[in-house]
Structure 1
Amino acid sequence: MSRSSSNSEEDTSLFRTLLRGEFSIGGFTNQDLRRCPGKNSGQITRLLKRLRVHGLIKKVSRHYKYYLTELGRQVVTMTLKLREMVIIPELARLAVQA
């Protein structure tokens with residue numbers, strides 16, 4: 001994902017969207033993910049390609065739908081937990097010290 005803080009918020013929003021229950025059952029499309037703020041169709045297409053290459057999502061044959069793989073679900077969940085439980089508190093601690 002991207003390195004700037006505003007993009008980090010966009011990536012976090014996208015990861016939360018991927019974990020929504022409705023997408024576990026029916027899969028998700030590029031159009032579903034475009035509802036996340038700050039991403040256009042081309043950016044979502046490139047993101048889907050990267051997630052597929054790394055085995056985090058799988059494409060449904062002859063459709064434009066994707067599902068998170070079990071590995072993908074674990075990686076996205078752990079990324080969000082790590083951000084909430086370690087990164088944000090550490091940044092807050094550093095801000096107080098400064």
Structure 2
Amino acid sequence: MTKTELINTLVKTSKLEKRYAKTFLESLTDVVTKEIRKGGEVPLTGLGKFKVSRRKARIGRNPQTGEEIKIPAKRVVKFAVAKALKDQIRMGGVAKPSKKVRRG
């Protein structure tokens with residue numbers, strides 16, 4: 001799915017005007033990017049969680065020459081998929097919104 005297709009789908013499913021759907025998607029991207037740069041996590045209930053992970057420096061090999069090379073330590077972005085979404089994919093269904101039961 002492309003960004004344009006995602007925006008069009010948001011328009012159809014939410015009844016938002018296209019410009020508002022585009023602004024929402026761009027704002028969400030900006031918020032996630034800023035939080036990840038600070039080293040934080042961004043949970044999206046029902047989808048998963050964006051988080052930063054650190055990789056240690058290590059020794060690798062150049063696949064063409066076989067020569068050892070040093071790979072520096074770095075920070076990488078990871079996305080952990082929510083259990084509910086994993087379960088829906090395994091079952092071949094479409095994720096349905098969960099209904100929370102309030103207990104008095």
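Coordinate-derived values only; no laboratory data. Please read all numbers here as calculations on a predicted model, not as lab measurements. Cβ atoms are built from the backbone, for glycine too; each structure is taken alone.
Numbers below:
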read-out	value
Which entry (1, 2) yields the derived value 2, 10, 11, 13, 17, 15, 11, 9, 6, 4, 2, 1, 0, 0 for P(r) over Cα pairs in 5 Å bins from 0, in percent	2
Of the structures 1, 2, the one that 4.2 was derived from, the read-out being mean projected area of the Cα convex hull in nm², for residues 9-56 alone	2
Which of 1, 2 leads on distance in nm of label points 7 Å out along Cα→Cβ at positions 49 and 73, largest value	1
Origin of the derived value 3.6 (distance in nm of label points 7 Å out along Cα→Cβ at positions 17 and 89; candidates 1, 2)	2
Structure from which 18 was derived, relative contact order in percent (Cα under 8 Å, 6 or more apart), options 1, 2	2
Identity of the structure behind -12500 (criterion: helix-only ellipticity at 222 nm (-39500 (n - 2.57) for each DSSP H run of 4 or more, over all residues; to 500), calculated), options 1, 2	2
